[in-house]
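There are structures below to look over.
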Structure P
Amino acid sequence: MIRILFLCTGNSCRSQMAEGWVRHLMGDAIQAFSAGVESHGLDPRAVRVMAEVGVNISGQRSKQLQELGDQEFDYVITVCDHAREMCPLFPGTAKMLHRSFADPPRLARAESDEEAKLRHYRRVRDEIRSFVEELVEELVVPESK
């Protein structure tokens, strides 16, 4: 089984969404994890917008990278520029990938009403889903041929 770690700054939103999408779309072929350079707690708006599309991430929790111990991963994917800059080297054969997504909490701060805030979360949620679908196709389909 392929093991992927999604890494972002606070493990509250983007990396949680990515982990949730992988578990939802390919949980039988890919084992997904997420962590942060820091731990900011699971973002309730991220939980809400993922639930809107049938993906339950409410049982996931925000954690720092150190909490994963010496687990080995096939891929470590940073989903924000800060995590990419702070990302430590990983021992073993983990392939490092990077795809930066906008930070929904930061974008939402400029909005005055809840629906406008959620639009940012939904847009990033959908961008992450597209990325995960492409990633899954690249990683899983070649192995099954």
Structure Q
Amino acid sequence: MKKVLFVCTGNTCRSVLAHHYANRLAADGKLKFYFSSAGLEASKDIPQPKAVADLLEKEGIKDFKHVPAPLTGKMIKANDLVLAMTAGHKAEIIRRYPRAAKKTQTLVEYAGFGHDDIADPYGRSDLFYFEVFKLIKTAVQAALEKLKKK
């Protein structure tokens, strides 16, 4: 079973959307992948934006519940691939966990879409969340196709 960890800043938006959408796609395709997510600065005190649950519900992910998880070395070690939402996140992961360098990329980079960052929608409009999720969905779909070939 391949294990993939999505990482962003607070583990409330981008990594959560990628994590739960990837789980749904893997389940639909009966793929043996395990997805999780964490944040570099995650705190249980930061509320989950309503837009995240709304977007996931539209994808068939109902009764969504998520508690932000701070990134740990144990998480890094337990996963085969670490996909960060930005180049800054990637650099910070590698700074904190140098042994993760070979298995850490940005989601967009791994998907083969270049080196762009996925913008942080936290505190922005629902439309902004929608646009960010659209990019995440496309990148996650491409990443899963790549993972299936390995």
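Work out the source of 16.9 here, i.e. which of P, Q gives that when mean count of other Cβ atoms within 10 Å over residues 25-32 is computed.
P
On distance in nm of label points 7 Å out along Cα→Cβ at positions 17 and 121, which of the structures labelled P, Q is highest?
For this comparison of distance in nm of label points 7 Å out along Cα→Cβ at positions 17 and 121, the top structure is P.
Assuming 2.5 is distance in nm of label points 7 Å out along Cα→Cβ at positions 49 and 81 as calculated from a single structure, say which of P, Q it is.
It must be structure Q, since only it matches.
Using mean projected area of the Cα convex hull in nm², for residues 57-96 alone as the calculated read-out, with 4.2 as its value, let me know the right label among P, Q.
Q
For Cα Rg over 2.2 N^0.38 Å, find whichever of P, Q sits highest and give me its label.
P
The numbers here are math on the coordinates, done by the rules we state, and not lab data. Note that the coordinates shown come from a computational prediction; the quantities given were computed from them, not determined experimentally. Cβ atoms are built from the backbone, for glycine too; each structure is taken alone.
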